Structure I
């Protein structure tokens, strides 16, 4: 994309949850736009597979096994990225999880903590580490992944929806904290057809309730991600953009 506002040539992107689903789609889109990529998830083999896809596109890739729900793993991930590439220009806090309990009363403390750790604590820690170094350097862009569950709460997703609502709050707060050199924005996806969508992908009532009356494909997150990662969004910060097919 030479001379395009979406060109990421010379940039380094770090994407958590980058080995599958929406994360993989964003990793490959960034690579096609010219960026080198740090691919993080819990399974190193899965990260290595996507790294080979990035390298086949002519870009450099660093696969890193990291559990973003663990404070120390975020410290290690940031250190590995800077040691290898010397910079991070784009951070995408994509890793998340939304396991369900049979009932609200059966949500255990361990499950609650796991959901909050992965969906909120990890993105907070990694954003602070990377955002601080972006501020000390030439700036950058942070993209958080929230969910329409933060806007449309349901009884069976209280911990998850609460953690994603916290991501929305964090997006605005960090946009203020890291201004003016770092832009911080958020994508709030709706129902996308990924490998974790088994619980609802055959729910026709749900599908027909959407404005577009279909579920999203992973590549349909790419346009918004490229916009927020690139100079195309140079005057956009603290924004929460819903990419949800019309989840009303």
Structure II
């Protein structure tokens, strides 16, 4: 078999050993990686893909955030806008430093792996991808977002709502962000001003799932309610908008 997931996991374990694995941020990304691997396997199985495709989906998941570790070491943050695009950093680690051969000996899948990783955190998947590459890009995007929801729900609000404020609960939602969400449009991250806006970016992930099974997973885990209940909303208008948006997100996921 050209893709040996067990050996790839051993290589990943060896790679992360050079970082401070007692660091909570490092541990968070290691756990996230393995969870995304599990999600990718489930999605691939539900799509009745071949063993080769299932293994490839898991390998891409294993490697999708490998750039995060160097990002954290160099910049001490996971915020791309304050440091580096972590997907591009991952491509540098894997292909410019040629570490990809630690995880898989053949170069047969290099282009698919490269394209899937570089597209996993973009607003939209680039056009012109072949059918198999597009499929794998969709799988990793769904798998990643499902576990991002898990991370958000498990973390304290102050750890994931990153805009500093003295009174988070009294914040309002920026009008342009709310309007874009209600129109089911891609949110313009440049307009984000408050932590309430950040919550809306999470809710907007619901518009970007590619497979019905992914939507069902989000609903079964009740992620939407868990995310919107993380904050006690003191502003009445904000609370009403959150309730409306929550309802719309659930309707969309159930379609």
Structure III
């Protein structure tokens, strides 16, 4: 198994070195698709052995598919710049490279660091992601900005890995609120383009359901103040998304 690592970037100078250093021992190729960064992202990526390809941002899903199309190997490990592999996950993937038979993809848990704290409960963990896959049978899909791997074969074989992807995500409450607003607008536009509908019940009831699910049923309360903050902002994201979708529908009438 030869592995190409694919990463998309835009002004990620604070994250990209950590990401690339975590894959150097297992990567046969590192491809960074950069959305014309204005900081030192490109120089840092090149200094860490990456082939950097400039590409104006196409959308999260489209940019990631562009990145895997640039890879030389069929096996692709796709990471975000603010992610890296834990030591345990690095060892697991190194062992896979010597296997003679592989599934179509590997799924692994993602552990996120939020405002200086690792979040181990709620909707954020184990947050399983397919990130190592055979690109001949897999592509990114979903609804921007929430991308997901889809397989072209009807019954793909997926193997579970135990090591964590480490996600260095949000540093402040304000940053999370801004992200929720931005992502809700992107998602609402995607839903509108797909002719999805909403109503008052969805606008006001779905956020409550999200909060109860994440904070109580998924035990987000075990992460203390951070768990409460995540559940509240996640619920508000749902409200903003549905409200923005309603505005788009009304404007089009």
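Of the structures I, II, III, report the one carrying the highest value of FRET efficiency 1/(1 + (r/R0)^6) of positions 100 and 148 (r between Cβ atoms, R0 = 25 Å, to 0.05).
Details: I: 0.95; II: 0.55; III: 0.30.
Sorting by FRET efficiency 1/(1 + (r/R0)^6) of positions 100 and 148 (r between Cβ atoms, R0 = 25 Å, to 0.05) in descending order puts I first.
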For structures I, II, III, calculate distance in nm of label points 7 Å out along Cα→Cβ at positions 44 and 196 and state which one comes out highest.
II
Mean count of other Cβ atoms within 10 Å over residues 76-83 gets 13.0 when computed on, of labels I, II, III, structure II
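Check the numbers for volume of the Cα convex hull per residue in Å³ across I, II, III and tell me which is largest. Walk me through the intermediate numbers first.
Values: I: 120; II: 129; III: 139.
The structure with the largest value is III.
FYI, it's all coordinate maths here, none of it is from the lab. Being a predicted model, the structure only gives us computed values, none of them experimental. Cβ atoms are built from the backbone, for glycine too; each structure is taken alone.
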